[in-house]
Structure I
Amino acid sequence: MIRRIIKALVDHIDGPLLLGVLMLTGVGLVVLFSASGGDGYDKLYSQLRNLSFAMVALWVVANIPPQHLMRLAVPMYTTGLILLIGVALIGDVRMGARRWLNLGVMSIQPSELMKVAIPLTLAWYFHRHEASLRIQDFGFAAVLLLLPVALILKQPDLGTALLISASGFFVLFLAGLSWRFLIAIVVGGAASLPVAWHFMHDYQRRRILTLLDPSSDPLGAGYHIIQSTIAIGSGGTVGKGWLKGTQGHLDFLPERTTDFIFAVFGEEFGLVGNLILLVLYLIIIGRGLIIAANAGSLFGRLLAGAVTLTFFTYAFVNMGMVSGILPVVGVPLPLVSYGGTSMVTMMVGFGILMSVATHRKLVAT
């Protein structure tokens, strides 16, 4: 009886992927405690609660067969789009941005739902038209992607819009979008930069200008990048040691438990620690790509590939902005930064990967 219960609990859990996730979250808890300073225990307990809820979400999603996930695609996309329209009309304004929708009993951020709904919906769409894919299908899929992205940009939330755009682009790419169109998109995007600059908000322009020359506003827009690069550089080869970082503990480093936690890690564990962290991310990404390659259907292949590459994008963008090679766009370091919403979203994605990995025979039949 006990053996049967244990088997039911772990039957749809992918061991290698789970091991990589647990190792990375363990590193995240260690660095979060240090980054939190005097609030270390409070933040640690709160993150453990977030992690517990996220692991339950992972297990639930992992036990849902991909063919059932397909049925959720359209309702989830439609609901998310309606909620985004609701945000645009009656959403709450916080810190100059209209991103939250008050439902009475709770406030939600519908853009987080779209992080899952977009790859799920596009993978469903291409799976449905697998037998006769035409360029018109890619055009319609692009429209499905651009509608929520436009609403999210209006909030404004550039970071989330870029991540959702990336997840949708990965599905289009994996579905077989021609290289000619990819090159045309890149060239068209580059050519439209002057026009895009005109429509950018002032804070977005400042972020780009600050990236090019952080010292132009060292106490304003450039402060984050300057302090984060100082922290990473001062870590040297082996770091200053856990709990011994100065930039973070002396409050020079802003947002050190969320967007800039990688700078805390780099200062305390140095280049060696950064390389170990990269290896952990590569283990998870590699396992995700293996799951995508072995998926039993186009839907599973596209969905698993998009989830994995989106996870890579999260890590790359965060490390890039903290290191000063990308603009600051407010993207957390996955499974390391403090926060419940991002943790749950990531774990749902890993649950999808495990569902694809452990239901291959069911999908194939």
Structure II
Amino acid sequence: MEFSEVKRDCRYFKGHIPCKFNKLDGSVCDSCTHYEPLETRILIIKLAALGDVIRTTPLLTLFRNKYPNAHITWMTQSPEILPKDQIEQILPFNAMSVFLLENSLFDVAVNLDKEAEACVLMAKVEAREKYGYTWEDHAVAPCTSAAEHKLMTGFFDELSKENTKSYLQEIFEICHASFNFEPYAIQINQAKYSHWQTILDEKREGKQVVGLNTGCGPRWNTRLWKDEYWIQLAITLREQGYYPMFLGGELEHTKNVALSEKAGVYYPGHFDLETFISLTNACDMVVTQVTMMMHIATALQKKMVLMNTIFNPHEFELYGRGVIIGPPSPCQCYYGNECVRGASCMNDINPQTVFNGLNAIAEYEN
């Protein structure tokens, strides 16, 4: 077999090592029955926070439907969150990956980060079609006019408050497409999920498991709900026939231990991200503030009560599986980390309202 017979455009071509079928059954290119030619090379740049990466994954379905034989490369700072079976190449954001992209040719390139490093990279990448944000005149700029709307809402709070489009509607429009409720995608460790499902099946006694995510990270502390309210909600859920469970990361560990003791409710501890996703997947419903958990629960198609104060509620797409609960009076602290009233509007969301929301979504069909 000659070099000229090597199918370097095949989906399974590894570049410098044997493909999986050569390893499995000895297949070689001149007689291989597994050959799948790639017709479109797509690059997605989404470097930012874990939650932002997760909520961008519906684009995978969009591009797979539009370009069935596509090769998708995704560059991110959070490679562990992406579904490896849906993306041919997941690149970490480092010098080696940047060098590779700068010396590659793509049919379609999408950048949905407005930060300088992502936009500069987008400007340097060679692609026949570019969507999202690039770098011009020493500043962020739209690749096409379709990206102008989201740029402007990012520049000015007044425009952001008037926005009635969800994040998914916006990013699909940026890609010159329409959002049709394409699902999120996420990497799941099935062994860890089965482990937690077995543990919770023994504890729940047939009850619905409600994950209570008590943390939100330090960026916007105005999202935090009072400890007393978490305790009240947990006790009410337990008394009304649910199986509540506190969830959170390392920052919430001490608090969750205390909440667990006071409410008499299970807290499994804090874990690495892969385990946290598996544990969330073993829940039936989730209560959370606007934080990474919201995106994880959405990706896992969980019923959810989302408590929101400081963000535009139109931004969130819950796919008909959840409800958004805000304070009785609109919050004045738009994207703020300090409440202008001196007390967080989250305290105006009472546990009974959240419980009523949970009761309502418990009746939703899966």
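Every number in this text was worked out from the coordinates using simple rules, so none of it is lab data. Computed from a prediction, not measured in an experiment: that's the story for all the values here. Cβ atoms are built from the backbone, for glycine too; each structure is taken alone.
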Which structure, out of I, II, was distance in nm of label points 7 Å out along Cα→Cβ at positions 103 and 119 calculated from, if the result is 2.3? I
With distance in nm of label points 7 Å out along Cα→Cβ at positions 263 and 311 as the yardstick, tell me which of I, II scores highest. I
If mean projected area of the Cα convex hull in nm² is calculated for I, II, the one returning 21.1 is structure II
Could you figure out which one of I, II the value 1.00 for FRET efficiency 1/(1 + (r/R0)^6) of positions 127 and 303 (r between Cβ atoms, R0 = 25 Å, to 0.05) was computed from? I
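Match the computed value 18.1 of mean count of other Cβ atoms within 10 Å over residues 63-70 to one of the structures I, II, and report its label.
Details: I: 18.1; II: 14.8.
So the calculation was done on I.
Upon calculation of mean count of other Cβ atoms within 10 Å over residues 231-238 from the atomic coordinates, which of the structures I, II produces 20.6? Can you show the working numbers first?
Values: I: 17.1; II: 20.6.
Only one of I, II returns 20.6 for mean count of other Cβ atoms within 10 Å over residues 231-238, namely II.
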Among the shown structures I, II, from which was the value 1.00 of FRET efficiency 1/(1 + (r/R0)^6) of positions 31 and 247 (r between Cβ atoms, R0 = 35 Å, to 0.05) calculated? I
One of I, II was used to calculate helix-only ellipticity at 222 nm (-39500 (n - 2.57) for each DSSP H run of 4 or more, over all residues; to 500), yielding -24000; that structure is I
Looking at structures I, II, which one was relative contact order in percent (Cα under 8 Å, 6 or more apart) calculated from, given that it came out as 28? I
